[in-house]
Structure 1
Amino acid sequence: MSTLRGKTLFISGASRGIGKAIAVRAARDGANIIIAAKTAEEHPKLPGTIFSAAEEVEKAGGKALPCIVDIRYEEQVIEAVSKAIKTFGGIDILVNNASAISLTGTIETPMKRYDLMHQINTRGTYLCSQVCLPHLLKSQNPHILNLSPPLNMEERWFAPHVAYTMAKFGMSMCVLGMAGEFRGRVSVNALWPKTVIATAAVQNLLGGDSMIAASRKPEIMADAAHWIFAQGRECTGNFFIDEDVMRKSGKTNLDEYSVVPGGELIPDFFV
C-alpha cells in the first residue's frame, strides 16, 4: 500500500499539530480523513479547528469529515465512528494522536489534571481502538498507530512527571497488548519523535520560541506515519522513532524538517 488513495483514516486530535500533518499527508494521496477533535471554534492560544483542518485536507486532495469529539466520552466516539462508516463505508487506519500533558511532580499535579491525562491518553486510546477495531478487522491492510513512546522503564523518565509518563506509557502498553491480541489481523504500532516537534503545545506550554527554533516540523512525523501505513500486517508491535523510520525509507538528509535548518535540535522525552 504505497498510496493511501481511497483509504479511510480516523485521527483523534487532528485539528492541529502532528495529527493534522498526518491527515494532510494522507490527503495528498487522496485519502478520506475523519478529523475527530474537540475544537470547533478558534482558541486564542491554539490555532486551528476541525473545520480549518478539513479545509486543508480537501485542498490537499483528500475528503474530510470533521467531527466534534471529546474522546473521554464513549458516546461521542461511537457517533463519530458511525458517521465515518456511513460516509466512507469503513475504516482502514486509526491514529491515536490526541493527548494531554502536564510536566509536573506528584505534589504539584492536581487530581483533575491527573484524571484528564489518563482519560485522554490511556483511556481515550483504548476507547478509540475498541470502537474502531470491528471495522478495522474488515479492512485489507488495517493499522492502528499510537503516538506514544517506547516503553523505556527507567527512573529518569518517571521522576520529573510521573503522572504524565504513566499516561503516555499507557498508550504504549495498548500497542504491546493489542499487537499481540490482533497479530496477523491488524497492524498495531507506536511512533514517537527523536526530537521536539514544533507544535502549539511546545510553543505555549513547554519552551516558547527558543524551543520551537530547536525543533523539527510535524511533517517528519507525518512522513514516518505514511511509511508505516505502507507496510503489511506483519509490521506490528514496533515502537518506531521518526528519524529511524525516515532512514528506513531511504531518506538520509533530514534538514528539510528542521525549523532552523542546520540548527541544534532538542531531544524529546523517553528517547
Structure 2
Amino acid sequence: MLESRGLARAMRAQLKTKIRLFAQERGYVPALRVLLVGEEEDSVLYAQNIVRWFSNLGLRSSLVTLPHDARIQQVMAEVSLASTDPDVHGLLVQMPLPSHLDYHEVFCALDALKDVEGLHPENIGLLASGQPRLVPSTPLAGMRLLDEYEVPLGGAEVVILGRSNVVGKPLAQLMLQRDASVTLLHSRSRDLVAHIRRADVVAAAVGRPKLVTGEMLKPGAVVLDFGINFVGGALVGDVAFDGAIARAAMITPVPGGIGPLTNLMLAENLLLAATLQADRADKLS
C-alpha cells in the first residue's frame, strides 16, 4: 500500500522547520494569495481551506474573491497586483475558472516566479527541457511517494491516463527525467487495456470513477490513483481499489494516498518561489 499519512506528518514537521529558518534568515514569512472567481460551493470551500491550512503551517495566506461574471480585465488586475506586490510570494488561481475566462491568458500575466502551481509557460517549458523549477504540486506528490517507497523508475514502462496540464503532462515529464519509458493515454487513445497491461507503473488521472480495474493490471504493477470522484457521497478514485489491490504490488488508496501530500508540495513550491524571488532581488540590488 502506498499510504502517505505517515510521510505527510514527517514532511509537515520538516516544512515547519524550513519556514522557521527562512523567516530567521530573511526576516519575513512567505505569503500565498488565493484568487477565487465565482461562488461555486466546492471552490469556495477549497480556497478557504487552503488559506486556513497554510496559516496553520506557519505561512501567511489571504483570499481574494471576484464574482462569477468578473471580466477578464478585473482578473488580470488582481494577477498584476500579486505579481508586483513584494509582500506576495505566490498566487494560486482557484480552478476551474468560469468558462468566459481563459486560464492561459491569466497565467501568462503572472510573474513566473510567483507561479506556485507551475502553469506559467516559462515553468512548463523549463520542466519540458529537463530543468524543472516550479512544478504542479499533484504530480510532485506522486513522485515523492514513489521515492518514499523506493519504486524503481529507470527503464520502467509507465502508463499515464490523462493529459491535463495539472497532472498528466507534468507527471510524464518527471517520469522521463527518471529514465522511465512513458506512454500518455487520453480520450482518443486506442485499446487502453493493452497499454495498461504491459505497464510496470500505472498513473490514473482522468476523473472517471473506477475506470481501471484489477483485470487490466500487470501482476506486480505499481498504481498511482490521482482520481477524486464522489459516488453516492463517497470519495473514490479512478481505480477500482478492491480488485486492483489483489494484483498490484503497491497502490495508493483514495482517500489517504496522494491527497495528503499535495498541499505540502504546494507549500514547498511557495518556499521555493520566495527563495527565487529573494535571490532575484539580491542580484538586482
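Computed over structures 1, 2, Cα Rg over 2.2 N^0.38 Å reaches its largest value in 2.
Using the calculated result 3.0 for distance in nm of label points 7 Å out along Cα→Cβ at positions 90 and 242, pick out the matching structure from 1, 2. Computing distance in nm of label points 7 Å out along Cα→Cβ at positions 90 and 242 on every structure in 1, 2 gives 3.0 only for 1.
If you line up 1, 2 by FRET efficiency 1/(1 + (r/R0)^6) of positions 42 and 130 (r between Cβ atoms, R0 = 35 Å, to 0.05), the top spot, with the largest value, goes to 1. If helix-only ellipticity at 222 nm (-39500 (n - 2.57) for each DSSP H run of 4 or more, over all residues; to 500) is calculated from each of 1, 2, which structure is the one that comes out at -11500? The read-out was computed on structure 1. Taking mean count of other Cβ atoms within 10 Å over residues 178-185 as the criterion, the largest value within structures 1, 2 is that of 2.
Values in this text are rule-based calculations from the coordinates and carry no lab data. In this text the structure is predicted, and so the values were computed from the model without any measurement. Cβ atoms are built from the backbone, for glycine too; each structure is taken alone.
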